[in-house]
Every structure is written in structure tokens, then in C-alpha cells.
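What follows is a set of structures for review.
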Structure I
Amino acid sequence: MRERDDILTRSGRFALVDAGGPGEHAAFARDVRAGLLAHPKRLPCWYFYDSEGSRLFEAICELPEYYLTRAEQAILEERSGELASLFRGPITLVELGSGSARKTRVLIEALLRRHGTARYMPVDICRPALLDSARALLTDYPALEIRAVAGEYSDGLRHVAEEADRPRLILWLGSSIGNLDRPEAAEFLRRVREAVSAHDRLLLGIDLRKDRAVLEAAYDDAQGITARFNRNLLVRINRELGGRFDPGRFLHRAVYNAEVGRIEMYLVSEGSQRVRIEALDLAIAFAPGEAIHTENSYKYSPAEIDALASEAGLRLEQRWVDAAGRFSVNLCAPASR
């Protein structure tokens with residue numbers, strides 16, 4: 001590990017802001033307590049992404065049912081040169097929820113071809129995943145500079161505002177915006193709008209409304225990897241908070257709520273059980289069939305995307321859709337104040 005870390009320290013092209021800080025564990029404990037005492041029970045989806053959760057999500061992206069990654073990748077590959085040409089000189093490429101940055105490589109390569117150099121600011125809650133992707137990128141792209149932020153989106157936005165010496169292209173890919181309900185999504189995009197200038201652009205990957213069977217298969221795959229990803233939340237509680245969950249006693253459920261346009265994911269208790277969480281000095285009772293709500297993933301129509309951008313103070317400049325009409329990538333500019 002020390003030798004691998006030297007790739008970061010010796011390059012002179014890497015800086016890390018660890019925004020999670022000592023309060024991260026306390027926040028996890030607080031949110032688990034509040035969520036499991038709520039009616040109905042819930043757990044925030046951003047806690048999926050510890051090291052194992054991030055690894056499982058990368059596996060999900062390879063699944064035949066999970067069309068989102070392939071559809072978005074195809075659009076980015078087709079449009080990367082066009083996106084790079086929007087800027088006359090080197091830019092800062094900011095990515096919210098960067099993960100492995102696999103799709104982002106297409107844009108990095110296009111920017112390097114056109115401008116010779118680029119700065120990349122990945123923002124991710126999983127520090128190990130952030131460091132692993134930075135090592136790989138610095139090795140593969142000698143003209144790339146990385147200023148990483150280990151933390152939540154709000155932490156990233158504070159640092160985006162400081163990157164004002166060159167234009168910025170802010171990426172929010174993978175339909176991560178779908179994890180926020182519609183008012184929350186508009187509010188967050190307003191905050192992005194306040195952090196950028198007229199020269200900056202925002203690139204949003206947004207999944208589209210479609211047939212229930214396609215959506216439910218994407219979030220409940222035949223191999224059970226998404227189920228393992230969902231149950232990993234319980235594994236994390238066991239490891240970090242002294243939980244006594246038996247993950248095998250909770251079923252993974254993913255259903256499409258067509259009325260509100262979202263996939264809903266749950267962990268459903270098999271039978272009656274009582275689970276102790278030592279660090280919280282708490283015992284949680286579950287009735288047979290009782291569910292913990294772990295994630296929403298909202299889907300959008302083109303009209304809903306237009307309304308979202310307008311409400312956030314953004315102007316839609318371009319929308320690209322994959323050949324099958326499943327997924328959209330949307331280029332937005334700040335609207336005039």
C-alpha cells in the first residue's frame with residue numbers, strides 16, 4: 001500500500017481534501033438511530049458506499065439488466081469531442097459521486113487531446129475508491145492534475161466555488177440525481193447554479209421513464225448482486241456500530257411506483273425478529289414483512305427534465321438520448337439571473 005500511495009505523493013499532481021472528518025462515524029450512528037426508529041423504517045442511500053458497497057456497485061454496472069451505465073457511456077463516447085470543444089482552453093472537470101471514474105475517462109481523454117492538459121476534481125464519499133481511481137488516472141494520464149474531495153456533494157460544492165481560475169464542467173452522471181426527490185433535486189441544482197459562473201456548464205445523466213419490467217429488472221438482477229449491495233448496509237451497521245443483523249433474514253425488494261415515477265428499494269424482514277445495535281444501546285423490533293426503505297431512484301420524462309432545469313435557474317442547451325431511448329445526458333448552462 002505504501003508503494004501505491006507513493007504514486008500519489010510523488011506525482012506532484014495530486015491533492016486531497018478529506019472533508020468527511022471525524023464526524024462521519026457520528027453522522028452514520030445518528031442517521032441509523034433516527035432511521036430505524038422512524039415509522040416506516042428507513043436508511044439513507046448514501047451509506048451504501050463503503051469499500052464493499054462501492055465494489056458491488058461497480059459489479060452492478062456490468063450486469064446485463066443494468067442498462068444505465070452502457071447507455072450513458074455510449075452517449076459520452078459519441079459526444080466527448082463536442083463537449084471538449086465548448087471550452088477554448090484548459091478547464092476543471094468536476095465530478096459529483098465519481099466512483100471509479102470509468103465513464104469519465106472518455107471526457108478526460110477528449111479534453112487532453114484538445115487542450116493538452118486538464119484538472120479533475122472528483123468528489124466521492126468513499127475515500128478508498130477515490131484514492132484507487134486517482135492512482136489509476138495519474139498513471140494513465142501524465143498531463144492530468146487531480147484535486148480530490150472525500151466527502152458528500154455539499155462538501156464538493158464548497159470546493160467547486162474555489163476553482164474559479166478556469167472554466168468548469170460539472171458532471172453529475174449515472175442518474176444519481178434520481179436519489180433525491182424532485183423538490184430536493186431542484187434545490188440542489190440551485191446550489192450548483194450559485195457556485196458557478198456564466199462560463200461553466202453542468203452535464204447531467206438522467207434516467208428516463210419507461211416500462212416497469214425493464215426498470216424493476218435493472219434494480220433486482222437475476223444474479224442477486226443488487227440484493228447483496230442492498231444488504232451490505234446491514235453488514236456495515238454490524239461492523240461499524242456493533243449491530244447483530246443477520247442479513248440473510250432480510251429480502252431485497254425493488255418496485256416501480258409509476259404514480260410518482262420512481263424505483264423504491266427495501267429490505268424486508270423475514271419473520272418476526274429483534275436486532276441489537278450495541279453502539280447505539282438499541283434493540284429494534286421487526287414484524288414479519290416489515291420493510292426498511294433504503295433508496296429511491298426517480299425517473300424523468302423530457303418535460304420533467306426541462307421543468308427541473310428551469311426551476312433550478314439553469315438553461316438546457318442540449319439533450320442527447322441513447323439509441324434505445326432509455327437514458328438522457330443533458331448539458332445545462334446557468335440562466336441569466
Structure II
Amino acid sequence: MSVRERLSGIWLMATTLLSLFAYTIYFVAQMWLNVLHAAFLILAVLQVAALILYLWGPEKLKSWPMKALYRLLYASSLFVIPAFAFIFMGLISQYHVRIPDSIPAASMPAEQLLPKEQTVIYDTGTVYVIFPEYASVSLACENRPSKSDASITWCSGAAFQHDISLGFTQENIEGDHAVNGTLYESPYNKSSYAAFVFADGQFSFAFDNPTQAVKAAAQAGGSGFMQFGLIRDGEIVMSIDRPRARCYRTLAELNGHLCIIDSVNMLHFDAFLAELLRLGVTNALYMDMGAGWNYSWYRSAAGNVVTLFGLPVPWSHNWIVFQK
């Protein structure tokens with residue numbers, strides 16, 4: 001066997017193992033996106049097939065269709081490293097960065113978790129309770145809010161996009177939504193959606209008639225959007241099962257005040273819900289933390305931008321923004 005053939009064998013063995021490892025990570029981490037799930041599975045199968053043909057012996061392939069098939073399978077190995085890099089970056093994006101200026105609150109009574117004059121963050125050991133400084137809360141669409149805008153104290157993904165698309169249309173945002181007084185009706189309203197609205201300097205959560213709440217906010221010059229209702233009047237109302245290996249986020253009302261609550265680390269969804277109930281969260285919307293919707297940053301009391309999830313994706317097109 002020539003040196004070239006040996007190197008080809010080593011390459012195929014390495015890419016086969018890497019493709020199987022990458023697919024296993026993708027599957028276990030439940031980074032679900034059906035198109036990519038099928039693509040990574042097909043890539044792993046192609047590598048296994050190429051390795052089998054190599055071990056059987058390429059020189060035994062007499063017909064040109066079989067030789068062409070082997071070359072095609074071998075060429076597919078070139079996509080393994082980019083696929084692994086994509087999965088690795090996606091997995092890293094699921095991990096929350098530590099927030100160094102948070103206040104230890106593991107033993108603090110929940111009723112003492114309150115906002116201050118400037119942005120404050122409490123660390124209960126399980127979740128971060130984030131009270132951004134704000135005078136208004138709005139929905140930004142299409143153009144990602146700039147970190148150089150000193151008035152913004154919090155920015156994160158908001159409503160779902162119905163289709164994964166690089167282009168932006170208001171119709172692709174799931175749920176009726178309002179942007180600074182302009183109403184956009186959606187063909188993708190769901191019965192399990194609730195609404196968050198901010199108008200006339202006040203926030204509210206609407207569970208019974210979210211469509212009317214968003215319309216009313218728009219008429220008052222405010223903003224609002226829809227997401228899965230998570231907690232209503234202190235009781236869990238979301239019945240949809242979520243992947244377990246993930247950081248979670250909710251837009252919530254705690255002790256009568258608006259806040260963002262993030263899990264400190266990846267944890268089971270049940271554990272996240274249990275912590276929200278322990279804290280006494282009154283109302284809350286589920287804020288998906290998948291790729292793109294986990295993009296988030298805040299401005300500390302010192303005026304510095306702290307990026308929590310800094311990997312924006314081109315198919316994420318709307319964000320909730322707190323401004324002082």
C-alpha cells in the first residue's frame with residue numbers, strides 16, 4: 001500500500017469519527033433545526049460508506065459508476081470540518097457567560113430582589129434576575145440595535161420568526177406585534193401565545209386576548225409582541241415541552257417589577273420553572289434561547305456593554321429593547 005493510500009485511509013477514519021462525534025453532539029444537545037439535522041446525519045452516513053469502501057479496497061471497484069461513487073463519498077469528507085466547526089460554535093453559544101458584577105442572592109429573600117436606580121443583577125445560583133434601568137421598552141425589527149447607543153440598557157431576541165430567512169418581512173414574525181405605535185398583524189398567531197406590551201410608561205402581560213392588547217398598545221403609541229405564555233398569576237401555563245440541555249430565559253414580572261430572568265448555566269427546564277416559582281414570579285413569557293434568540297447584551301451601571309450571548313445569526317430579525 002502506497003503512502004498516499006495510507007494517508008487517504010487515515011483521513012477517512014478521522015473524518016468518519018469526527019462526523020459521528022459532531023452528529024452525536026448535535027443530537028444530544030438538541031440543537032434542533034430539521035434541515036441541518038438531516039444534513040449532519042447524511043454527512044455522517046456518507047463518511048461511514050466511504051470508509052467501508054476504502055477498507056474493502058478501492059482497487060476492487062471495476063465499474064466506473066462505483067469508482068465515481070467512491071470519489072463522491074471521499075469528496076464529501078471535505079465538509080466534515082466546517083460542519084463540526086458550525087456545531088461547535090452553536091454549542092458554545094448555548095452557554096451563558098458569567099456576570100461578574102451580579103449580586104449574590106442565593107440566601108436573599110425573594111421579596112428583596114428589587115430594581116435600583118441603575119441596572120442591577122442578582123445571582124441566585126440558579127438564575128440571574130436582571131432589572132435593567134429603563135424609561136421605555138420597545139420592539140426593534142430588521143436592524144439590530146447598536147451597542148453604541150448609550151440609551152439602550154438591555155437587548156435580546158424577542159418573537160419567533162416563522163421561517164428561517166435571511167430577508168426580513170414583518171409578516172414572518174410570529175404573532176401580532178407593535179413597534180412604537182405601528183401595528184403589524186401576523187398570520188401566525190397561536191392560541192398558546194400571550195402578549196407583552198409597553199405603552200404610556202406601563203408594562204403589562206395579556207393572556208386572554210393578546211391580539212387586542214397589542215392593538216391597544218399600538219393605538220397608544222407603544223410596542224408589544226407575542227410569545228408562549230409561561231406563568232400567569234403565579235401558575236405555570238405553558239404545556240409545551242422544551243429541550244433540557246439549554247440555558248433558559250423569560251421576560252417576567254417579579255415583585256411588581258419588570259425583569260429578565262436567565263438561567264446561570266444549562267439546566268433542565270423543570271429546574272428553571274421551579275426556581276421561577278420559588279422566587280414568586282407573577283407573570284412571564286417564554287423567551288426562546290436557541291441560536292439567534294439567545295443573542296443578548298446589557299449596559300452595566302458603569303456604562304459598559306456586557307455581552308451575554310454574542311453570536312448573532314442572520315435569520316434573527318427582532319429584539320426587545322430597554323432604554324433609559
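Here, each number is a calculation from the coordinates, and none is a lab measurement. Quantities reported herein were computed from a predicted structural model and do not represent experimental measurements. Cβ atoms are built from the backbone, for glycine too; each structure is taken alone.
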Original post:
If helix-only ellipticity at 222 nm (-39500 (n - 2.57) for each DSSP H run of 4 or more, over all residues; to 500) comes out at -12500 when worked out from the coordinates, which of I, II was used?
Top reply: I
Subject >> If volume of the Cα convex hull per residue in Å³, for residues 117-196 alone is computed and equals 93, the structure in I, II >> reply: I
Original post:
Given that FRET efficiency 1/(1 + (r/R0)^6) of positions 189 and 213 (r between Cβ atoms, R0 = 35 Å, to 0.05), derived from a single structure, equals 1.00, which label among I, II identifies that structure?
Top reply: II
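Figure out for me which of the structures I, II the number 21.8 belongs to, where Kirkwood radius over Cα pairs in Å was derived from the coordinates.
The correct label is II.
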Original post:
Thinking only about distance in nm of label points 7 Å out along Cα→Cβ at positions 69 and 293, which of I, II has the largest value?
Top reply: II
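Identify which of structures I, II gives the largest calculated value of distance in nm of label points 7 Å out along Cα→Cβ at positions 205 and 237.
I
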